[in-house]
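Each value in this text was obtained by applying a stated rule to the coordinates, not by laboratory testing. Bear in mind the structure is a predicted one, so any value in this text is a computation, not a measurement. Cβ atoms are built from the backbone, for glycine too; each structure is taken alone.
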Structure P
């Protein structure tokens, strides 16, 4: 790298580390602990790129960005901050920052950003229209998994790109969808939520073309449940002149991956690509356990705001929550905290009370196996009927028989092999087929045969 980097951070250690790393990379470095000195250097025309903290002794680094953009619009600014919230990321992006990185940051990743900034120096980064971010963003957490979400949101919030939010039940998909609307430039328009599981084609017309209006965000909740007829209608709607003439943003969510449904003929691929321009994956709570503490404190404050008593959760009790399984993700955690607040008689929720509450929570969360009330033939018929419906008045591609047989044959073979712990002799006998036939089918379906644990 070749260039002069201006570093502004009130942490001496960070200034030292960045100075050494950038110098070894071939850059010249000027470092300061305050905003005033940084601005003086910028006014004097110094520096080819800037690395700046947000919270400084004499001001906020984000407040300086508009002035930098006005004075030196071609000067790339990389914002680093311990305020690991999506609001910080969005404010930095809106103010014209070249990049935002949360603390603690990966040094190699930061050096890579600096290198790219120097390479692209001369390209003007125009700040987006300022928004009011006084209200707290509803998604809480500073884990690496959530930081990645924040960075993606910051880049797409003020665009018109269609967004597909993927994540398990309770991960915060609805909150994120609404936030994309309220934190962006469409906040003055309507936010229309559509329940894909119940919507009809006629209702789609009413909601999208009549009720939404200009500058609206249309949110398709649980896209995977959209009926075949509504899929066809929505695809045609997105291609219509009426909808294209309207200033509408499309946001969708799904707790199920869509691609397997496409492979099974249950969802239209062309519609999927229209709605999945920018995917955002919300991580399950098990992948962000470091966020459980901040989430619990947030929910305790919410309880107080709703008139519930103030409760305290000591470190020992909180640690039990961190190691517990949360299949219902953040929503389950929130509900659990509310029950704790209401049921615990003491101000402090002890480790003993917490252990008993978590045991009851685990018992309630154990999945039960539903009875098989439907014959296999009925399930297959429903699947094939939906497959035909997806093609409307047209017929599916040739080769339907082999495709359907393969879909049934593959799980039958795989589960039978698992039940016999990979013993092909027993599997052939179980299925009533010749061993050579079984070997041929295993090869055709590319099934990995292992000595697995016997199915329960």
Structure Q
């Protein structure tokens, strides 16, 4: 560990996080760093205790769950192990939207914060969360990224989405100062073009990061350009891929291009980090001390060994408790599999299927990650579901299932932001439709490119 890392970990970050922001992130991180080494049985006991406390809270303070428990003849006292959660139905986004106010805890009403996700399955979605749950999510993310070498004070370069619009000078100054202290540099994945990929590679060489973090598709584009002859002199210690799925072929190309191991992470905005790979790359370690992660069939029954729906219970968001929430992804359960050689008691699961977001390419060489569109759609509240289809190199069709009135101003907002991202050569059609069909496998696709695979 460098001198700066030690100073950052022991002085700078505690002064900011615990002193200035008055957050308990570091306290929770210390807690989670110890709990990861508990045995599987000890973690099950910890989950059980947290679940019983959460369910008791729901039964007493959350109108929706108080009613549902009564209808099901269920009580928090009935839970003896995490397996007993199967007595509860699986929650869906539609159910949460329909019962939004009743899902907020009476004793925490007015203290929660709201977050809106653009909907990686094509359905924008809002939810409430508490300050404690946010701080704990940050701690879990810090732990998981640490497995990949992204420790405190390590130089890190992110190839990530950036805020839409033009931030104020003060906002830009604060961001620059914060990134400088964190030793982090952010490159916009939304600004990538064929003719500026050299700038991204040069930025990596100049900054010399120890860790590179990015959307899978953005890092794949960079990797392919490097392998095609764009020289990268600097080699990071590791690469973290996130937000999109990672195939074996993508992993191999990214590792070969950057000369570093790839660590894939799995999460969603409702919970942040759900699972992450450790140094042995044996699958995702579930955040068992923070979440209950299940793999269930369509009837909500646990899948012991096979593929099923990802179903999650947040053990710490008491403000708007999500019990057995299906986030729309599919994953492989690994019940009975051998323990990871790393020694962590956190269960292994995966791989995860879902959230395939095709890259959008334009005639003038722009390369737009599919994540741009969920990032954008969270700003349009009347969009219930959406899908973006690239039918030709110069044409995009945006399908929208509206919730309420989809106004001319909202359409103009979308045209403006998409047009700026794709350039003037791309025709943008926006159509309101009654429904967007699922794929033959039952999945929702957010961005679909109909261009030939060989399209540059």
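Comparing relative contact order in percent (Cα under 8 Å, 6 or more apart) across P, Q, which is largest? When relative contact order in percent (Cα under 8 Å, 6 or more apart) is calculated for P, Q, structure Q comes out on top. Identify the structure, out of P, Q, from whose coordinates Kirkwood radius over Cα pairs in Å, for residues 222-405 alone was calculated to give 20.7. For Kirkwood radius over Cα pairs in Å, for residues 222-405 alone, the value 20.7 is produced by structure P. If you line up P, Q by FRET efficiency 1/(1 + (r/R0)^6) of positions 70 and 294 (r between Cβ atoms, R0 = 35 Å, to 0.05), the top spot, with the largest value, goes to Q. Structures P, Q were compared on distance in nm of label points 7 Å out along Cα→Cβ at positions 270 and 430, and the highest value belongs to P. For Cα Rg over 2.2 N^0.38 Å, find whichever of P, Q sits highest and give me its label. Ranking P, Q on Cα Rg over 2.2 N^0.38 Å, first place is P.
Tell me which structure, out of P, Q, gives 140 once volume of the Cα convex hull per residue in Å³, for residues 158-325 alone is calculated. The value was obtained from structure P.
Kindly point out which one of P, Q the value -14500 was derived from, the read-out being helix-only ellipticity at 222 nm (-39500 (n - 2.57) for each DSSP H run of 4 or more, over all residues; to 500). Among P, Q, the structure yielding -14500 for helix-only ellipticity at 222 nm (-39500 (n - 2.57) for each DSSP H run of 4 or more, over all residues; to 500) is P.
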